[in-house]
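A short reminder: the numbers here are calculations on the coordinates, not readings from a lab. It should be emphasised that the depicted structure is a prediction, and the values quoted were computed from it without experimental measurement. Cβ atoms are built from the backbone, for glycine too; each structure is taken alone.
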Structure P
Amino acid sequence: MLRNLLILLWLSLPILGQNYTCPPNYTMVLNKCLQVFPTTAWGNHSAAEQICRKDGGTLVTIRSAIENRAVATFAAGNNRIWIGTFCFGNDTSQCVYDDYSGPLSGYSGFERGYPLVTNHNDGCVLMVTQGSTAGNWLSSWCNPYEPVSPVCEVPPFIDYQIPTPSCVNKYNGFCYALLQGTYEYGTGCGSSFLSIHSNRENDYIQNNLFPPGQNLILLGAKRKYLVNYDWSDTTNWDFDNRDPMDFNLNHLDCLAMNRSTGLWNYVACNVSQPLICKYPIPDNHPIESHCNANSLLMAPLTITSNGYPRNNNGSPCSYKIGTTGAYRVKISIVDIWGIQLTIKDFDGNLIVQTGIQGTYVSPSSYISVTQTGTGVFRAIVIPY
């Protein structure tokens, strides 16, 4: 259902620029999006990691001498900073990156005599950023009684300069659109029904996308057999965050993320939950508005103002939309500003006249939509 609604739309928005950029408050440093945060209490390493996870990031990972110098310069206002490396022993082969990409490979900035690990709590790694040893790494007790600032890294994304609010939630090259429905409704996203492929992405969703008062977000995953699950978008099951203490497997074939833990719990597929369509930030194909189409439009489809996402020339647009069988027509206005929409049923009775986001259902299998104004709008229309 939603396949032609979200995928087509977001794969077809025009590119107005292709510069990699960073989320607010992050700075681009050698294609890394970095931010220095205030020192955590007593320099606590675990607290530093939690700060980064809230933005879907990790402590900064460093893989070359050039990156090392750039990070040291960027964070030079802080004497010592936490970086995204942890060591389990006294050899660099026993050190790993925080981003789950494996052991150190090819480069380390450890000062001579380091890493020096004597117990389970002194394998955290910090960088000195001032003085003659600036840029050197030291393994450290993870709760040092001295100030150590976290430097967080999140993925950059291509800035297509799409006006807000067309793509509000951007992460690692994707837009995340929050909807509500059952698993069957979510499969209408097609290849855009949410799949999660890293701990960082899981953190981003947990900390940024839950609606107020909601404790679960439905995932685009369903049981295939026994304890094996597949993503509806057919991507690989390469990340699994199911709660090992959730024993409600019987007759609960779907999964939802738990707000408080970030873990995935078993849930019923036929219960309406918040869900997410995740779609690539768009490329350079033209978008079809359907403004003043000569024939009846059939749901599912997306309708927009002329020239969306840019302002239109003010010419009125009308849309006549139907569906088949016993279905009614459901229209969700997901993006609108500077414009007025008038929605009527088959008999010409007014359903709504609005200039704000909202969802409306026709009493029959037909609606008409009239648009006036010079702003923009985008609406998703589906059989219901």
Structure Q
Amino acid sequence: MLANVVTYRQALSDLCQEDAWKAAMKQGYDSLTNHNTGELVPYPSDGTKAIGGMWRLTCKRNEFGEVYRHKARWVVLGNHQEHMIHYFDTWALFDIETAFLHSKMDANVYVKQVKGFEVSGKEGWVWRLNRSLYGTKKAPRMWKAKLVGVLGSLGMRPTRADDLLYSNKDQSLFLHVHVDDSFLIGKQENEILSFLNSLNVILKLKYQKRPTHHLGYCLNWSSKGTVRLSQQDPISQLLKDHDMENSRSVKTPCNRNLLKELEVIGDPVSITSYQQAIGSLNYLAQHTRPDISFTVNALSRYATQPTARHWVSLKHLFCYLKGSSGLCLTYKNLDTHTCDALVGWADADYANDQIEQNSITRNLITFCGNPVSWLSKKPLVVAQSTTEAEFISMNICA
């Protein structure tokens, strides 16, 4: 889903959307007070510092680019928290409204009042948090613990393969969790609705029967149960971030002699910009674009010492994505009893790396003909023959 992030000053200076932003911030502030997130107290006299905060304002758009929601969330500047004072341990692992506000704080944390909603006559007072707030370091962990308990009470347990994937006892329901955004799959619609109704009693949630967007994915459903998965929105944003939205398109992700070209010595370029681009490209390659896996893997090897030559190859890949942003993965609704359920494909390009004489391994795993996992990498072991390279590839695939 496309989302534009604006600052507090920008929101209040936009005459066309000022009222919408004020309403969104009022809704966000009301959520804090309704959940008893904190209580107003005098500034602590024992030397404890009150942590500041900021409004995170996002303008959500649908697949047609139309604004459908103004979202305002008050977040704490968690980077100002001190270990062993404001928190003791940190690890983070359906759209549930105000998810983090459901967890209670286990340490005294003071934060400054919400900007735009300061209490008259008590401007110097601060909030002592009763519940975790967005931005505090322990908020993700506390929310995870809360969610595990809630889902457990409804008969959902994390799977052994992935602790963010939950299922019920007879595996008729599967739930994938990403912070407060979740994707629920089930065999019977009435069972799905029953679970959502039970969950909604405990945690207020928003439910979309057939989502068109989820975590950067664009989902296109057909009447026959086929779904097409693409990432046009992240690609558009990536091209915009690197001023490549008006570039020409090319038909291949890289030149034929890419590995040899990357060894050419050139002038150094910004490491930060290069690594940001590689991170975004790797996200695409791992989720919906197996066609760029080889190129991204090759470019990633130079993430710590990028040169102008590497940046040229990176721009070539941008141009390829511009012309192929509509490519998607198609998942068909097939009977698992009449098809080969799980199939692994393995291949190797012997001594493809002309510099180090390494082979390139490529794997693809399909479920009923639908791709579910793939990779392109350079094995740590140097193969002595084509046969050995193929065996190494099959071993990695297995």
Seminar exercise, completed: From the coordinates of one of P, Q, helix-only ellipticity at 222 nm (-39500 (n - 2.57) for each DSSP H run of 4 or more, over all residues; to 500) came out at -2500; that one is structure P
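As an exercise: distance in nm of label points 7 Å out along Cα→Cβ at positions 244 and 268, calculated from one structure in P, Q, equals 2.3. Which structure is it? Working shown, then result.
Details: P: 3.0; Q: 2.3.
Derived from the structure labelled Q.
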Exercise. From which structure (P, Q) was semi-axes √(5λ) of the Cα gyration tensor in Å, for residues 148-291 alone calculated, if the value obtained is 26, 20, 14?
Worked result: P
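Have a look at P, Q and say which one yields -1.20, -1.39, -1.44 for log10 I(q)/I(0) by the Debye sum over Cα atoms at q = 0.12, 0.14, 0.15 Å⁻¹, as calculated.
Numbers: P: -0.98, -1.17, -1.26; Q: -1.20, -1.39, -1.44.
Working through the options, I get structure Q.
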Seminar exercise, completed: Highest-scoring structure on distance in nm of label points 7 Å out along Cα→Cβ at positions 28 and 364 (candidates P, Q) is P
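For distance in nm of label points 7 Å out along Cα→Cβ at positions 188 and 260, the calculated result is 3.3, so let me know which of P, Q that is. Intermediate values should be presented prior to the final figure.
On the way: P: 3.3; Q: 6.3.
The read-out was computed on structure P.
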